[in-house]
1. 3.9 is what came out when distance in nm of label points 7 Å out along Cα→Cβ at positions 393 and 433 was calculated for one structure; which of I, II, III is it?
2. Between structures I, II, III, where is volume of the Cα convex hull per residue in Å³, for residues 113-224 alone highest?
3. One of I, II, III was used to compute Kirkwood radius over Cα pairs in Å, and the result was 26.1. Which label is that?
4. Which structure, out of I, II, III, was relative contact order in percent (Cα under 8 Å, 6 or more apart) calculated from, if the result is 18?
Structure I
Amino acid sequence: QILREGDTLARIGGDEFVAVLVDLPDIAASTPLLSRMLAAAAEPVVVGDLLLQVSASVGVTFYPQAEEVDADQLLRQADQAMYQAKLSGKNRYHVFDAELDRNTRGHHESVARIRKAMVDDEFVLYYQPKVNMRTGAVIGAEALIRWQHPQRGLLSPAVFLPVIEDDPLAVVLGEWVVDSALAQMETWHAAGLNVPVSVNIGARQLQASNFVQRLRSLLAAHPEISPANLELEVLETSALEDLAQVSGVIEACLNIGIHFSLDDFGTGYSSLTYLKRLHVSQLKIDQSFIRDMLDDPDDLAIVESVLGLATAFRRKVIAEGVESPEHGEMLLQLGCELAQGFGIARPMPAHELAAWMASWRPDPLWTAQPAVSSADLQLLYATVEHRAWIAALGKHLTDKRAAPPQLDHHQCRLGEWLDAERLATRGTGDDFQTIDAVHQQAHALATELCTLSAHGRQHEAIARLGELSDLRDTLLALLKGGQSHT
C-alpha cells in the first residue's frame, strides 16, 4: 500500500527489513514516503483475541554519494542510522550523514597518523628565546613542538594539535613535550648552559587526575634540573571546566617549585576570572595586540591595561609578537621589559640556541629607552592614533564605502593634546609651533584629498597619498624628538 511500483522491500533477518526506494527526484521527496512507512508499521494488528502494535526505527541513506559506495556500504550506513533513530526514541527515522561520516573517518585517520608519528619519532622541539629588552639578558626559552613530516616538511602545531585536542593522545603528546624539554635542559646543563624553559600545557592534560603525580615522575627522571627552571604555560582561551580543581593543581605545582604563566592573555572571555582565581606568576600579552599596537589605539589601550592589571595583581608580564625595534621601543615606553618574538629571534632547533645567545645584542633603541611619564603617555596614544588616522583616510579614498576620518584638526587625539599643551602654556617653544604647523598641514591636505575624491577625482587623490605619508613621517619624527621635553 505504501511502496510504489519499482520499490523493493526485503527481510534480511530477524526484525530487520530493507526498503529500496527508487526514482526520487531529491532527498526532500523521500520525507512523505518515510512518514507513511512509519505510520503503516505502527498500525495495530489483530491476532486472534489480541490487538498488537509495534513501532519501527528507520535508518536512511542515499545513493549516489560524493564518494563511490557499494551495496554493502549502503547497508552499513542505513544500519548505523537506524541505531541513531532507536537512540533518539524509536518510531522515527534518521538520515545517515555521509559528510559527517567522511569527516569522522578522516579525523580517526589523522589521529592514527599522529600516533604513528610519535612512534616514529617525527616530533621535535624548537626553542624561542625570551629576553629582557632593556638589559639584553636572556631569561629563558619557550619550547614549541613541530612535526618533521617525511612528506610535508616541518609542520606547525596549528596543523596537528587541534586534531587531538579532545583525544587522550593529547595528554601523551603533552607529556612527551615536558619530558623532551627536561632532557634538553639536562644536555644544556652538562654543557654549562642554564636556560629556564617554558612548556605549553593543554586543558585536557592539566585537568587529568594524575597530572601532578605524572609531573613529579618526569622531574624525578631528570634530577639535574631544578623544578624552578621549568615553567608551564596555560592558554587563557583553554576550556578549564573546574577552576577550583585547576587552582589546586597550580598550588601543588608551586609547592614543587614550578610556576605557571597565563598565555595569550586578553583573547578569551575569562581573563579577569582566571587572573583572580589562578595563582599564575606571569601574564603573556597576546601577539595580536602587540603586532597592531603601533597603528591601533585600541590595541595600545589593551596592552596598557594588561600591564596595569599585572601591576595591580603583582604579576610579571611578558609580551609576545615583538616583530620590530619599534614594537620593543613602544613596550619599553609603557614599562614592559620582557619579550619574545620574531624581531628578537625565531624559534630554532636546540643546537642553535647557544650560538644565538653568544651573539645576541639588544637593539640600541631599547637599551636607552626609559619608561614614559604620564604626560608622555598621552602623546604616545596621540602618535598611534595619528598613524591610524592616516590609514583610515587611505582606506576611505581607495574604498568609498569606508567613512572618512575626523578632518577637524582640533577633534583628533593629537589635536586635543596640542590644544591641552597650548592651554597649559607648555606649547610655546619653536618645536611645539613646528609640530602644530605640520599637524595642521596634514589635516588641510587630508581635507583637500577628500574633496578631490568627492568630485570624482579619486585617482588624483590616491596618487597624492604619498604627500600625506611624508607629512606623517615628519610629524612623528618631530614628536619623538620633542617627547622628553613635553
Structure II
Amino acid sequence: MKSRINIYIAASLFSVFLGSCELTKDLDEYEPLYSLPAETAIADESSSELALTGVYAILQQKGGSNPISSILGSTLSGVDTGGYPAFLNAEDRALLANTPLTIGGKVQSLYAGEYTMINRANWVISGVEKLTDANFTNDNRRLEIIGEAKIMRALGHFTLLKEFGQFYDINSEYGVNVRLEPAKDATALPRVSVGATYDAILKDLEDGITLAPDLRRKYYANKTFAKGLKAKVLLYMGRYAEAAATAKDILDNSGPNFAMVSNFATLFDHSTLNTLNNTEGLFAVYADGDETLGNGNFWTVFNAVSDSYYNLGTTGTMTVAGQVINYDATRIPFMKTGSYAIPNFGYNGNMKFAQRFGPQSQFETVYYLRMAEIYLIYAEAAARSTNSVSSQALAALNAVRIRAGATTGGNGFVTYPAAISYAQFLEAVRIEKMMELGSETGENWYDLIRYDYADGFGTGFQVSNVKATATNPDFFIMPIPDVSIKAGNNIIKQNPGY
C-alpha cells in the first residue's frame, strides 16, 4: 500500500544520513556515526518529517529489539512456554528458566535496538531545535515534531529501564544509560540511578504532553499516549495518587478518539487495517502481510501460549463474599482460535497476532498502550493510594470485565462486588491485566515484580507463586550484554548476580 511504501522509502533515506557507518552494534551508541553531517541534514520541514519517520520505522521493522521486546515479559512470566524445541537455542531455554545469559543474541538485540531509536530521536530533537518556525509551512509543526520525538525517546528509556534496570526500586543505583544528546562517537557513558532515569523519562513525557499533536494517526505519538505512558511510569514509581489522577484525566477528558471499543475481538482482526482506526489504541504499530512485525511468526514457531495461562482463564476463580467469580469467559477462548504453524503438535495458537495463512494473515497490529490498560492502571493506583477500594476504582476494573461480557450477580463470569477486600482487589486487577493484555507486551511480568517488591521481596506475594523458576530477584531483569560492557571498557556497570 502507498503509505507503507512511503514509510520504507523514508526509513531508507533516513538511514543514509543517520546510520551508514557503525563502530559496533553492541555499544549504547548503536549506529553512532553518519556519512553526512547530521547537524545540517535536518534543514527544513520536509527533512524534519523524514527524520521523524526514521524514529517510528524502528518499531515497524522486524529485527533489533522487535519482536523480542514485546514477547520477553511473556517468556519470563510463563505466558509463553516456548515453541518447537528444534528452534530453541541455549538463550531461549535460559530465558524460559529465568536464568538469562549475558552473551545471548536476544539480549544484545534488545539493548541495541532501543538505543537505536533513542539516538535517532536525539538527532531529530537536536536538529529541529536549531530551526525556526520560518523553516516550516505548517503552524506549530516544528514544536510538534520535537514533542513526538521526546515521547519516543521516553518510550525507549522506559523500555530499557524495565528490561535492564531495577525499575521497581526508585533508590537503586541500577538505572540505565540515559542518552539526551546525539551520539557522535563511540564514547561509552555510565549508567545513572533509577530515580534519575525516571526523572528524564517524565521530563520528556511532560514536554510531549505540551508539544505533541492531539492526534495525527494512532501510529504516531500524541498527547494522550504521552499521558498514558506517564500514568504507567508513575504507577511503576509508586507515586500512586499521581498515577491515578493522570489515568482519570485520560478516562474523563480525552474525547471520542480515545475510548474502549465495544467488542474485544475487533482489536485483533488481522484481515483489515481498521485496527488502526479504532478508538481503543493510544499508540500502535502495524505492518501488512508482506512486511510483518514478526510477532505472529514468533507466536506460531518460536513461542507458544502456555496451557497454564489458558487454563487460568478458563478455570481460574476468586471467591468474594460467597460468590465464585471466573477470571474470564471470552478473551481466552478468542485467543485460542489462533492456529500454530504446524497444527496437531500440541502447541497453542494465539489470535492476537497475524496468522500464517488465510484472511487473518494480512495485517498485524501491536498495541503499545490501549484504553483498557488505562482503566486498570487507574484501578490499581487509586486503590494503592488509599489502601482501600473506592467505588470508582471498582467501577474501572469492572468496566474492562463488562466489555468482555461479564454480567452482574451470582457466580460465573460476573463483575466483582463491593464486598471485595483490598488484597483481593489488587489480585483481581493483576489477573484482569493478564486476561486482557496477555501476550501483547508482556506487562504481566512487570506487574509480578512490582507486586513482589511492594510486599518486600519474598515476604508476601512472590513472583515464584506464579512462575516457579523465578526465585532470584537478580534475574528478574536482564543482564547488560557482556560485549557492550567490554566494548565500553567496563564503564557500564553490570547488574547484580551476573
Structure III
Amino acid sequence: MWVRSATAGGLATSALLGVDYALSQLDLAPFFPLDVAQAGIKLTPGFVATQGIDALGSGAKVLAETTALLVVVLGGAAIGAVAARWRVERSWSNVMPLAAVALALIAGAQLVAGTLPDAISLGVLAVSFIAWGIVLVWLLRHLALAPEKVDPSASRGRRDFLWRAGSVLLLVAAGGGALGEVLRRGQEAALAAAIARGDPVPGVALGAVAGPAFPVADPSFTQGIGARPEATPPPALYVVSSEVRSPRVDPAAWHLTIGGLVDTPLTLSYAELRSMTSVEQASTLTCISNEVGGGLTGTGVWSGVRLRTLLDAVGVSREPVAVVLRSVTGYADTIPLQDALDERTLVAYGFGGEALLREHGFPARLIVPGLYGMKNVKWLSGIEVVGQDFTGYWEERGWDQTATVRTQSTVDTGNSALGNASGVRSDNGMVALGGYAFAGARGISSVELRIDDGGWQPAQLKTPGSDITWRPWRFAWSANPGDHVISVRSSDGSGSLQPAESTPPHPAGASGWHTLNIHVD
C-alpha cells in the first residue's frame, strides 16, 4: 500500500511542478524547486560548495537544480506515504493541513534562500498547494480499501486506477511545462517589441556611445590559431553566480540607494543613473574560480557612472573603511575605500554597447579593476559606506577577503578547455600560437613561451586596450610534426614574474604556468 501511496504523492507533485512552471512564466508565482536549490546552496558548508565548484565547474549549478527537482518529487512521494499511514483520506477536511504542511516546507526553503515571494505570489502558491492536496487525498481515497474488502480483483482495480490517474497527472505536468515554454517564448517576443519601442530592457543597444576604440588597432599583430576574440561578445561573457536563477528586475521600479557614513544619502532611479555623466572603459573581468588556462574571463567596453562620482555626490563623512555593495538578491560584498574612489571603478549599466544582459547584472552592477568577479556585485541595489570590516558572501565560505587578481596567462591554441582541438596543422612548417595574459590592474609587460625542454622565448605582444585589459600575445613557432608540450608565463607591468607554483582556485585564485600538449600535423 505504501508504494502506491508514495507513487500517488510523486505523481500529484509532478503535476504541481508543471502547473507551477507555467505560473512562474506569468510572474504569478516562483518556480519553487529553484528556491529549494538556492536554499541547499546557502546551507552547504563553504568547503563542500568549493569542492563542488572545483570538481563540476558550471555543472555544479545544473546538478543543484536537478537534485532540487528530485528532492521535491521524492518529498511529495514521502508525504503521500505518510498521509496514507495517517489515513488522511478518511476526510476531505485533511486537505488544508496537508497543503499547509507542504507550503510551510517550501516557504521555509524560500526563507533560507532569501527568496520569499510577495503576498500575491505566496497566495497563488497556497491555492496551488490546496489543489495539490485535493488531488492527493482523492488519489488516496481511491487507493484505500478496508482489509476485509481486499481481494485480487480489488488490487488489480487499484493498479488500473493508479495507471489511469497517473497518466492524466503526467500529462498535466508535461502540458504545464509546454505551456511554460510557450509563455517564455512569448516573453521573448514581447522583449523584441520593447526593443522596437526603445524601452530600457536587458541586452538592448545603448544608442550612440562615444566609447574607447577597442580593440586598439595594431597592424603589426595578428591573432594566433584558436585565440579568443579580444573583445568578448556580450552573450559569450562567462556567467558565475551564487543565484540559481538570475532575478528579473523591473528598471522602472529599481532604485539604487547610497548611504552609510555619508553626509546626504541618495536614492537614484534607473533613468536618473542613466542621465548622469557616463564613462566608457575597456576592462577585463575574471572569476576567482577560474582554473589555470580556463575560460572564465572576458573583456569589453563597460558603460556606466564612476562610483567616485556617486560618493562625491553624497559626501563621504567621518573615517570610513570600506564600501559594501548589496544586490537585490541579498548577496553582498565589500571593497576598500581606495578602490571605490578609483576613477576606473564603475557602476555599470552596459557592456559591449548594449544594456547589461539579465545574467550579467541588469540593470546595474559594479566593475572594479584588479579584483576578481566576486567583488563586482551584480543586480546592484545598495551602496553603503561603512567604518568597520565586512565579510561578504563568498568570504564567509572560505574565499579570500581581498580577491586581488593574480597574474595569469593562457595558451589558447590547442586548449581543449576553450573548446579548441588539441591538434593543429602547420603552414609550411610554421604554427602561430596565441593566447592572453592578464594581471588585473597591474598590466602586462612580457609573455614568454617554452616549447618542450627548450628555453624561454619572448612572445609578440599586441598593443593593450588599457592597463586593466588582458593582453593578446602571438608566437611564430617553427614546429616539427608530432606531440609537443607548450608552457607560458608572463610578467606584470612592474616586471614581477608570474609564480610557477601551481595552486587551485580556492581560496585566492588559481596560479601557475599554463602547460598543455599539442599535436602538430
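No lab work stands behind these numbers, since they all come straight from the coordinates. This structure is a prediction, so every number in the text was calculated from the model and none was measured. Cβ atoms are built from the backbone, for glycine too; each structure is taken alone.
1. Of the options listed, only III reproduces it.
2. III
3. It traces back to III.
4. It was calculated from structure II.
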